[in-house]
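A.B. asks: Structures follow.
Bear in mind that the values in this text are calculations on the coordinates, not laboratory data. Quick caveat, the model's predicted, so the values are computed rather than measured. Cβ atoms are built from the backbone, for glycine too; each structure is taken alone.
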Structure I
Amino acid sequence: MDLQIRDRVAIITGASGGMGWATAQILAGEGVKLVLSDIKTGELKREAEKLGIDAIAVKADMTKQSDVDALVAEAVGRFGKVDIVVHTSGITGAKGDPLEMTDEDYEEAFRVDFLSAVHIARAAIPLMKKGGWGRFVAVASENTVQPYWEEATYNTAKAALAAFMKGVSYKAAADGVLVNTVAPAFIATPMTDEMMEKRAKERGESFDEAIQSFLREERPGIVQQRRGKAEEVAAVIALLVSERASFVNGANYRVDGGSVQAVGN
């Protein structure tokens, strides 16, 4: 399917990670010009060169508005505009009893998982409005609607992100800018690799055994009994940033294998 976004300009944050990089590969195949951002860009620059299209890697700390403004300015300086933002940057944050988490624990997750989205939206969406066309997709989580007790810092930050994105979507669409979120669950990424390595060590299991026990005990809704793939999330993101999704706005698309065991968002 032609997504009808050839020669559009996309910024992808967290582009070194699984979902960010998988999205970059799909958009590259659609002829999109890419500005790939992460807090470390050494390897990302080398990988960007392999895409065979107009792609640059830009170092940016998304928790700093000045870095984000510079990122957007570099995109405009190189390609003349910004049409698409795919915001995948995030952390799982500290885990444990919600009442035992410190202010610093909550603030860290809030800065990285929520305020980073505010920063890039603040910098990029006004430019999209001027151009009369835009797509902004942020990666939320199943945790926004199905919070887990030991992940309170992550739950609250991602819930704030989802609410923020919904609020932005109301007015932005009047200027041709559509704003949505995707909500993955248990995707095979470095983030969940780290979770499973820790679980395996604590329980005396192998890495694969830790995954299977986690699925049985913690994610019974995923009846396929496997982690999702980054490219499965990226496919949904690619649709949402395309011309094909021209009547999708303010939505939260689950890519969770059925992990959320409820009907509504």
Structure II
Amino acid sequence: MAKKLYFGSNLKMYKNTADTVAYLKALEEKTKDIPNIQMFIIPSYTTLERASQAVDHNNILIGAQNMCWEDQGQFTGEISPLMLKELGLDLVMIGHSERRHVFGETDVEENKKVLASLKHGFKTLLCIGETAEEKNFGISVEVLRTQLKVGLHGVEEKDLDKVWVAYEPVWSIGVNGTPAKADYAEEMHKEIKKCLNELFGKASKNIPVLYGGSVNPTNADELIVQKHIDGLFTGRAAWDAEKFDLLIRQALKAYANKD
């Protein structure tokens, strides 16, 4: 049986509630016939209640872009895991590049969020990635290993079925991002899986590692066929349901023909 492949997107601070609901319904309708994939979409906070209600979660998982590590307290402006559970969400994204580099979150903070997310039963998507400067210094692997070792510190084997990892090179994200070459992405994914194996042994084999960073119709096919890439965490190329559906189907065709 072919491995399950993962396809999803983070909508960042785009799409209002009406746009998000329309997008999700269109995406679900177009992709619900595709077997053996896991779809997930991570909309903005203000859309989450309607977004969660808009789709069958068997077809598309709905996630939050961030979360506080405390259940309640004096944390003005933060959102607790209890609030997200109330909305019926499936997933929480932790440590996105913009949270780390725009808002100054640390590996230790990401770890506290990871543990809180798992405690409350969410699938937990830990994002990791090196900056262009770190890449130029030749320390990409060291950076990724540190982010993994700190971010996943204290995670128990019983919770590994809820852990996902997304590799998103900081230099490849956003409007001016440069997509990583497929062979470079594969090299980094191989190192990530090696580190996960060091941390968790054979149980780590079930942790999906997704590539994100300027994924688009011209590089998706080359990325998805790499041995250590389990799915594509797609940015703006996914924000039109019809185009995302086409990208997914073309990637799956490439994957089916890779041998």
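A.B. asks: One of I, II was used to calculate FRET efficiency 1/(1 + (r/R0)^6) of positions 19 and 131 (r between Cβ atoms, R0 = 25 Å, to 0.05), giving 0.45; which?
C.D. replies: Answer for the origin of the read-out: I.
A.B. asks: Same structure, new question: Which of I, II yields 13.2 for mean count of other Cβ atoms within 10 Å over residues 75-82, as computed?
C.D. replies: II
A.B. asks: Oh, and also: For structures I, II, which has the highest computed value of percent of Cα pairs over 33 Å apart? Don't skip to the end; give the middle numbers.
C.D. replies: Working: I: 17; II: 13.
That would be structure I.
A.B. asks: Thinking of I, II, which structure, once Rg/Rh (Cα atoms, Kirkwood Rh), for residues 67-138 alone is computed, gives back 1.13?
C.D. replies: Matching structure: I.
A.B. asks: Which structure, out of I, II, was helix-only ellipticity at 222 nm (-39500 (n - 2.57) for each DSSP H run of 4 or more, over all residues; to 500) derived from, given a value of -14000?
C.D. replies: Numbers: I: -14000; II: -12000.
Comparing all candidates, it corresponds to I.
A.B. asks: Here is a follow-up. Suppose log10 I(q)/I(0) by the Debye sum over Cα atoms at q = 0.16, 0.22 Å⁻¹, for residues 43-90 alone works out to -0.50, -0.95; of I, II, which structure was it derived from? Before the final figure, lay out each step's value.
C.D. replies: Numbers: I: -0.50, -0.95; II: -0.43, -0.75.
Working through the options, I get structure I.
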